[in-house]
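Every number in this text was worked out from the coordinates using simple rules, so none of it is lab data. In this text the structure is predicted, and so the values were computed from the model without any measurement. Cβ atoms are built from the backbone, for glycine too; each structure is taken alone.
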Structure 1
Amino acid sequence: MTLKEIAARAGVSVSTVSRVINSPDDSFARREVRERIWDIVRETGYVPNGAARELKTGKSSAVGAKTHTLTCVLGRTLRRDDNPFFASVARAAEQQALDLGYVVTSSYSLFDIDNSALLRKIEDSRTDGAIVLGRFDSGMSRFFSSHYKNLVYVGRNPIDEPWDQVICDGYEATKTAIEHLIAYGHTRIGYIGDTENEVRYQAYRDTVRLRGLDDDMSLVASAAHDGQGGYAGAKQLLERANPLPTAVFCAADVAAIAAMKMFSEADIRVPAQLSVIGLDDIELAAYVSPMLTTVSIPKVELGAVAVRTLVDRIERVHRLPMKIYIPHKLIVRESTAMESIVDKGSYI
């Protein structure tokens, strides 16, 4: 399979295919075009021209060598489109795999694991390794270990498994978000997100107590880390908290964007009346109004480092489990403001 053949099947130009599979942020072309091209790549097992790849990697390969394949597993998400964060990590992994002469030929969610056809496909696959994106139930560890010889886990907090792991610490990232709000003078800070076995919630609680902030459970809205959860969580805060918080931390950007929509519908202005901060720095965060202040989790680096670590494991470059931490970064935009300028009169 060549770029020209992929282009013909996808109904686009060769340059479009090349730009899509090499886009550093997965932003080239419309989403449906990108997905059509990547579906063909996965289906056909396409890898770049061997000679070109050898120039890039400095490695030579035998003529007729088999295509090396990887599998991508979604731990907490049914479909990639449901979670822009892990969708970006997965795409970065696919791109890095191609650069190293591998192809991600299979991708599935643990929510589908009871599907008999999927189980047969997993049993029949001869993949070289798997990337697990996001948390999963402890009972799945045996399943992974029995089906994949080489594994790497990618997430916001480490797991208690003897696997290679690539982590951007969700606990520390949450602390950074809360400390930003504290630096802006906020002492009554709300939380929207999962609360059960969730390091982001634990970081929120620990920071609130350590810094002597209002420790009011009416400021906590237990909600899923998605748009529906963010909207419902914001509504819950409006109904329960009295007085309302002056700032809210949302455990994911998609939840934060939906929460801002709910606040807007309730005639609460962000950030003039209520500051909102998220976590992840998904692409949409820079395009909503007001633009979302967030803590950036480096998605491209997570995906790329995960694949390089997995390939090193497959090729026996290392044997002991690696645990690699990727740093986060505060991105201050428009959705947070100093507490001293908050106009409280209209809603407290």
Structure 2
Amino acid sequence: MKISGARQDSFIANPDPAVACVLLYGPDRGLVRERARLLSKTVVDDPSDPFRVVEVSAAELKADPARLSDEAGAMALGGGRRLIKVNNATDATSAIFKAHLAAVVGDSLIIVEGGELSPRSSLRKLFEASDNAAAIPCYADDARSLHRVIRETLGAHKLSATDEAMAWMADNLGSDRAVTRGELEKLALYMASPGDAENGPIRIELDDARSVIGDSASTALDDISMAAASGDQARLDVALRRAFGEGIHAVGVLRAVSRHMLRLHQCAGSVASGKNVGQAMASLRPPVFFTHKDMFARQMNSWRIDRLAMALELLSAAEIDCKTTGMPSDAVCGRALMRIAQMGRR
């Protein structure tokens, strides 16, 4: 079965007992690992328990296909349900999981971690079609889920953030769930002692967030967005290759550029209503970073509202293609952004 949308969190917190195998896949490796950890806690308290937890790589399964059912059917010394974790699963393991799901032995839960699997993936199709298996996609956080993660992580330290700080963090985090959590934990440590019940939570200001958060992915995404909107194809090509080399997914890139184009669109609307360029830029929240102000102003003079709308439609269509067509997502993303850059040059 396919678990998507709002059902994902509730399933992970309380998985269906009839499900013997869960496939976690997608471009956000940090989210895959986080969900695997949460699922593990529904079976064992200690994920390092050698009697109840075993980790197997996809390569080991291919070398010994019978091992999956052997491990799933084994009984734990001292009792309790067992947990089997399979890493780096690909379509090459589909036949092994198909044989196991056809004749499940034991009550072990098997958590399978995969990478980015297209809709044509035989492994993904198998888990989505099986009544005793579940497939859960793990994509980069959208605006709503990212705000929830930020509030949840900061709230655990009795911290809250101003609207400006929240907006800035949402624009500069989200490429990978593990990176996002790590940067927020670093920010919490920077803020020192948590607030107490009497004084209420400590408020994080925009300057606090800027001083601490340094997601390298956000810098790469800024470079891509600025190059694309400025029509600088050579710089865009270099920035894209660096981002993909660092493991940043195409969907995250497309969303970052979309956010930038939306800000240009907002400013273009403000200018159309009578404001000058400086006033329009000053109204943005979070404000334009000081090193980008001159370039942003030039972009405002280069883009009309109608062409910004066309660019946003192009970016949206490219994201859909990345998720549904099975075409190489990096190529889809690169082609769309080069077209944006061509529009920027005109």
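For which of 1, 2 does FRET efficiency 1/(1 + (r/R0)^6) of positions 79 and 191 (r between Cβ atoms, R0 = 41 Å, to 0.05), calculated from the coordinates, equal 0.95?
Derived from 1, not from the others.
When distance in nm of label points 7 Å out along Cα→Cβ at positions 159 and 239 is computed for each of 1, 2, the one that comes out at 3.4 is 1.
Among candidates 1, 2, the computation of helix-only ellipticity at 222 nm (-39500 (n - 2.57) for each DSSP H run of 4 or more, over all residues; to 500) that gave -17500 used structure 2.
Supply the structure label, taken from 1, 2, corresponding to mean count of other Cβ atoms within 10 Å over residues 151-158 with the calculated value 23.4.
Values: 1: 23.4; 2: 15.8.
Among 1, 2, the structure yielding 23.4 for mean count of other Cβ atoms within 10 Å over residues 151-158 is 1.
Using distance in nm of label points 7 Å out along Cα→Cβ at positions 31 and 135, single out the structure from 1, 2 with the greatest value. Don't skip to the end; give the middle numbers.
On the way: 1: 2.5; 2: 1.6.
Largest calculated value belongs to 1.
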